Structure I
Amino acid sequence: MPLTDQAQAFLDALARENPPPWESLTPTQGREAFSSLTDLFGEGPSLARVENRSLPGDINVRIFSDTTGDRAADRQPAVLYFHGGGWVLGNLDTHDPLCRRLAKESACTIIAVDYSLSPEARFPTALQQCYDATRYVGLHADEIGVRAGRLAVAGDSAGGNLAAAVAIKAKDEGGPQIDLQVLVYPVIEPNFETETYRRFGENHGLSLGNMEWFWRQYLGDQEPVPLAAPIRGASLAGLPRAHIITAEYDVLRDEGEAYAKKLNEAGVPTTTRRYDGNLHGFIQFAAAFDDGIAATHDVAKILDHHLLRP
């Protein structure tokens, strides 16, 4: 279908403003520019619990819940959330509104992980931190104030890549048990020859040049091993069920949908939802995209459906 009116308006505004591409900035400049997009992120709702916490290994997290979890009966399933930004940009604040919305809309506690960014901390540093945080929450549910035995991982873009890799690592290393992975327009592999890269690699927001640069920052001179590019050789059988979201006009659409196909072929129950007419980032940029609010609601329903079982 054609671009939605809001997606077209977003691209028109981008063309008028003509900001420098991410790859022309230093990582520090890019982070400052990304963090300034508060008008796009919008405001998140007030919650009963928003807590900054440091886990072992100096991994900072922010815990979002609409219940205090003081009583065991009130404790919710935990969702470890890994933010997007090409492994280079983003932090707890840039994704605070989104995590607040997920916590408000669902009956889950969202735990956002402030992993180290590239290129200062290249692969596998961020992945190890995300895995360590997930493992800690899985082993210390009572301490964190969440329900034991109900755990999911989720993330958008590069965070979707990290969520997929954490699920693989948890399976290969014997835990923690993860019930669900929600991958929002995930980065899956550095394959820049897909149809969506050819069609949407320019003038559609996230570009081919952006993604080539992000991958270079993340990997440096390393080869894209399976835990960096999950579709390339990882053993997928036995992974937790998955839900994968893509956007029609996103360079990452094809790889996200290809990964869903691979998961299903490996026997992993996997559902997908393509949001037609939309661009990469529409869920985080929910102040500019009504479909971002709707998609957040859809994700919340999926989390509840799979994590609130008896």
Structure II
Amino acid sequence: MSKKKILIAGGAGFLGSNLCANFLEKGFYVIAVDNLLTGSLDNISEFMGLPDFEFHHCDVTKFVHISGNLDYILHFASPASPIDYLKMPIQTLKVGSLGTLHLLGLAKEKNARILMASTSEIYGDPLEHPQKETYWGNVNPVGPRGVYDEAKRFLEALTMAYRNFHGVETRIVRIFNTYGPKMRLNDGRALPTFLSQALQGEDLTVFGDGSQTRSFCYVDDLVEGIYRLLLSDHADPVNIGNPVEITIKEFAEEIIALTDSNSKLIYKDLPVNDPKQRRPDITKAKNILNWQPLIDRSEGLKKTLAYFQHKLHTTLKSEPHESV
């Protein structure tokens, strides 16, 4: 029997490359596409030359062409951290709109099932806590974060339109804060920033008073949830994340303790529209997918620390950011 073939858009990014590893391990033929705007070939170098892997340098906002059959598509192409999407607002909107349109068209053409990476950011600065999939969100469409939030909200709407109008088999995952190996050191989100600062003996930058909360999910848990959702029969959005909530100040203190650093906390103004709280209600994932996170934060942080220590050593404390 021939192997199932899966296309992973954004396959050289943090989540995309972890998904490539997972699906190769599970016996799939994996095609990764990425324009390398925020992704890196380093993330997938270990797969190059494998008989069941191929990579295409491709911008899904312009076109996507894959010859032959295709069973599954994962759309994980997008800048995903504020440092990226604030620097690349139009590219972010384009990959959520045109990129989504092209990949849905490919799914229709190939009769493939497609899973879309949405985000907890569609909930905005939530007025409901924790956030259930039935919550419609509190998003400022004209604020600086709107380029990412609204791109993902549009992605969800377009996905459901293709499902309802064209009968395309679709899945939507709403991803909450995720961390682990293959994150960029200069990603800009809390965990890579804190780890990079602590490991280099710098003070940790906390925005606001640090009382805002996040819920951190280790990447292996997230990938397993995505795999189960892809193979499920559920078409409506599903939250995948870790419901254990922590304040940013407490999290920064955890990182200092983990790294045995002498770093102190320094405080800066909270960014515009920064969510004050974030925690997934994962009742749906538990009931439908029989999924819940298994790796606690202390274990996940140790694994991530080892990766960051190696990465910092090999890059001599510098990782250039691709220019737009």
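With respect to distance in nm of label points 7 Å out along Cα→Cβ at positions 49 and 145, the largest value across structures I, II is given by II. Here the criterion is Kirkwood radius over Cα pairs in Å, and among I, II the highest value is seen for II.
Taking mean count of other Cβ atoms within 10 Å over residues 241-248 as the criterion, the largest value within structures I, II is that of I.
Source structure of the calculated read-out (distance in nm of label points 7 Å out along Cα→Cβ at positions 17 and 265, 3.1) within I, II: II.
FYI, it's all coordinate maths here, none of it is from the lab. Keep in mind it's a predicted model, so treat the numbers as computed, not measured. Cβ atoms are built from the backbone, for glycine too; each structure is taken alone.
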